[in-house]
1. P, Q: which one has distance in nm of label points 7 Å out along Cα→Cβ at positions 263 and 343, as calculated, at 3.2?
2. Any idea which of P, Q comes out highest on relative contact order in percent (Cα under 8 Å, 6 or more apart)?
3. Which structure, out of P, Q, was Rg and Dmax of the Cα atoms in Å, for residues 47-158 alone derived from, given a value of 17.6, 57?
4. Have a look at P, Q and say which one yields -20500 for helix-only ellipticity at 222 nm (-39500 (n - 2.57) for each DSSP H run of 4 or more, over all residues; to 500), as calculated.
5. Of the structures labelled P, Q, which one yields 3.0 when distance in nm of label points 7 Å out along Cα→Cβ at positions 71 and 455 is computed from its coordinates?
6. Which one of P, Q has percent of Cα pairs over 34 Å apart, as calculated from the coordinates, equal to 53?
7. If mean count of other Cβ atoms within 10 Å over residues 119-126 is calculated from each of P, Q, which structure is the one that comes out at 27.9?
8. So FRET efficiency 1/(1 + (r/R0)^6) of positions 55 and 175 (r between Cβ atoms, R0 = 35 Å, to 0.05), computed for just one structure, reads 0.85; which one of P, Q is that?
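Every number here is computed from the coordinates shown, using simple stated rules; none is lab data. Since this is a predicted model, take the numbers as computed values, not measurements. Cβ atoms are built from the backbone, for glycine too; each structure is taken alone.
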Structure P
Amino acid sequence: MSFKTKKIVLSVYVAKDGFKAAEQVLKPDAEFTKTSTNPDGNELGTLFIKNSTSNTPPWAPLFSGIVAPEKLGRNQSTGALFVVKEQGRLFLICFGQGRYLLKTGCIEPNFGLHTALNILEPESIRSIDKSSLEAQPKQAREQSGEAVGLQFFGIDIERDLLRAITGSPKEKYFGKRVSGGDPFKISVEIQLSDIRELLRKIWAAYNDDSYKNGPFSWIDHIGEVKDKELHHDLDKQLVEKLDLRDIVHVWLCAPRIIDWDRVVGFRYSKGNKAIQYHDTRIDECLDEIAKKGFDIDLLNRRRILAVDENGYTVFEDTVYRFIYAELWRDGLAYILNAGKWYAVNEDYVKRVQEQYEASQSKRYKKKLPQYDDKTEGAYNKRVADSDPSVFALLDRNNILLPDAASPIEPCDLYRREKELIHVKRYGGSSVLSHLFNQGLVSGELLQSSMQFRKMFNDKLPNHLKIDDIENMPDRQEYTIVYAIISEQEKGLNVPFFSKISLKHVVNRLEAFGFNVRLAKIPVSDIKKKTKLCPPA
């Protein structure tokens, strides 16, 4: 009997290497009918047909008592999972709601993405899915009305993760359009007997590294760890390091932007006997929460509280989300940032680190006073008041342009040598990225907007006003200074993702003609040692 080929949409996953039998990938409570398939007399794979369900439409209650439910019809859910063993791996082809038969954690992450990158034509992209490397990642999908290259999409290859991509394949064999994320999606005319050949070609594309030599070469620099088993292993390795107090590459930093004019300290418990610390330190935190040993559940259960001068909680989050850690294994660096693990190519880590170390040659040569204050605002005011002939206080003295979405803070301190100093207490990636972006926005407007320059000059005292402010700045006339308040004894080390952000803004600002300098504001010894203990 001959069968006419029809165009079928296939969503193809591949199971992790440890899964050898079809039944191993199924949820324990999955309800299905099992059927073996043997076209041409040769067994091909196993088809699991999901038991269908029938439900009234979700909008039916709106008409309750007016229309009988049976008149509104019912929604039918159907689906199937076709499991085929090929090339020593289990291929999982899903139809309809068949994906919901699969056990969590059984699929190879980004299988479809890597496959699609090798199959599609680089200048034929129609859509991408991406997420940002931030404490609260933003998910976005961008689409194009016509086939274009990656450069036409608003993707930052140093700060975005590519989640999925759609485009036209190089070979007609794969149809007119393919998509890849975790699954590889394809629409082709195919018979059941042709499935093995298709899977062999898909597997060959997945194992091909040619995409690394073109416009997608950056894809493997950074990827979020979605494999639950690997996530568990990394958590276990982290706990082992903390148990041994091996904390050279582990520290605490706020996982989100903090209003440092309100936050004056941190506590590791809510009890009446809780000690208040000036800053978060991993050793002090472990001493308080782990007197009898601990595990990952404790890190997720115990919370760190940021408090104001009256002891009231400004915000709180788990110890786990405060931890920033860097681990190495199997040629990859694994970074824990704001509660998420990321895998980073070791060569990329080295390049970013080398660029950051090179930036140390651009350290700010002038001295800034030690931090011995309750808040950032108090520090900025003290510095400005210490020498009004040199400094002007612009902290929270924002500029609102008619076409701007939000007020712009030009800087925290202005120094008469045309230096815009941005001050921030040390924190996690999101905190420092906010600092770097603040300087970038202010710098770009200083260069491009005469209105901004005039409004900026109006805020300066008469003896510090800038002559000819209407004119665009000459190259290297102005200096942008990023001043970070830090307790670190030697140098200034920042989280890996902050190094990426810094590299990005330095390149942009230097392209605009600014000098960019990095400064460390040390914390006074007495401030470091001061703890606020509750009354006896």
Structure Q
Amino acid sequence: MFTSNSIREQIALFVSSCLFIYVFIVNAWICDDAYITFRVVDNFINGYGLTWNPGERVQVYTHPLWMFLISFLYYCFADVFYTTISISFLLCFLSITLVWHAVRKSRPWLLVLFVLLAISSKALIDYSSSGLENPLSFFLSILFYAFIYSREERLSSLSAVELAWCFCIASLAFLTRPDTILLYLPALAFLTGANVKAMRYTIIPAIIAGSLPAVIWSSFSLLYYGFLVPNTAYAKIGTGISAFLTIDQGLAYYYYTILYDPVTLIIIFLAIAVLLRKQRLMYIMSASGIILYLLYIVWIGGDFFGGRFFSLPYFLSCYLLLKTVSRKTVYGVLIIVALWALAANPKSPIKSTIHYSGIPSFMRIHDERAFYYPYTGLLTHLQHGEIKQKWYLLGNVAREQKEQVLLFHATGMFGFAAGAKKYIIDDFALSDPLLARLPVKNKEKLWPGHFERKLPDGYVESITCSKNLIKDPFLNLYYDKILNITRGPIFSRTRCMDVLYMNMGKFDYLIIAYLENQKKLYNFDKKATSPSQSRIFR
């Protein structure tokens, strides 16, 4: 027989599931950046290696674990669109299931509140699909903190296996997206410090065992790609743009969210306040992880994807808030906040339709789902059966052309549709190992994630002829090193030495000398075109 408690649990589960499934389906989409990874996946499955351009080993993705997961599904089902949306849904649903198991014994209706909070955040729902790694990050963050809080009373007496498991989850999160490790570091530090005396000789082996996934991948990345971090990190961090301008853009990212998705930041800061108020070290460490990540968002200048970086801390904040709060008045406040967000926000996820139109751009921060949804939304795709976005169509045209080297700066759908045999020069440098290490064209105008580089003289000819024809002697020598690292035999002695010296910064002087030459040429050209000099040239 069913008890009253079991009936309440079933009703709570049913209502929560229906709410989330509906909102997910009407909002599901795939962004252009996801197709950058999809091109790597396609190359990998078809025997071209973990490459983006043909014959060039460059890591253009930041999420190796997500990439391998998509690769497995692509190999099994030969479809990248529906399988990516399906696995995104499954991971989100598994995350909600973990929350369900955490609250079902005493407060089953908290699951409904959790889902209400989830679907009230535009940031969270927009990136519960999109083709990016966010759903996997959601799942791992809940897995980690659910494991810890289920052992809240004995966190200072964990077994070696339990501590290794905590480090393993954090390690997998690092492989899903490296910067999300900030959400785990304070908690890992607390667990290590709390157990160092009790475990003594087993704590170091436990940490090493748990960290093996990250260690193995980093070793492979250094061997195969020649670098420990993705090429995208060099493209987005080594820009030469002032810290003041970057931080200003990061603060604008917060302001954008306050304007168009206020519930996201309200819940995040409310969770931080509640955790700090508890005055227990584990709660403080949990809040510290979120704070570190929020500061990191400002430091890197945010993102051009409106709300994307807030989706993970929001998801985690919802869980931690409901897990640690016990007052019914707080639940009432949360319900009111969630319902207010669902009703008052005109772009609330629950109101989305196949005709979704976006919110205004601000400081080069965009509603990316609005831009791509008419072409890659799940409902749109079910209706039309194919992608009719202009960059995808241009890629299909490029696939049939004779030219093997193409210059294009929106490389996702275009690159995927163009096929593995086309070499695409990306002046935003996400896939270009040389351009990623050069300063940006315009240091006064910051468009997060889009840092355009000037193509060096002879660079296009070098790619076309498969020969180093760069005119500047210093950059020519530097490019030789890049070519050896990304295209040379993996185990050759010269490549191993170039990898070592490149990562130690031993070749940086070549870039500095090249920039000095460019500065001298610029000054010469400026003098040559001044009014006094122009008369001489006449």
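1. Numbers: P: 3.2; Q: 1.2.
It traces back to P.
2. On the way: P: 11; Q: 19.
Largest one: structure Q.
3. Values: P: 20.7, 58; Q: 17.6, 57.
Attributed to the structure labelled Q.
4. Working: P: -7500; Q: -20500.
This value belongs to structure Q.
5. Values: P: 6.0; Q: 3.0.
Only one of P, Q returns 3.0 for distance in nm of label points 7 Å out along Cα→Cβ at positions 71 and 455, namely Q.
6. Numbers: P: 53; Q: 43.
Comparing all candidates, it corresponds to P.
7. Label of the originating structure: Q.
8. Corresponding structure: Q.
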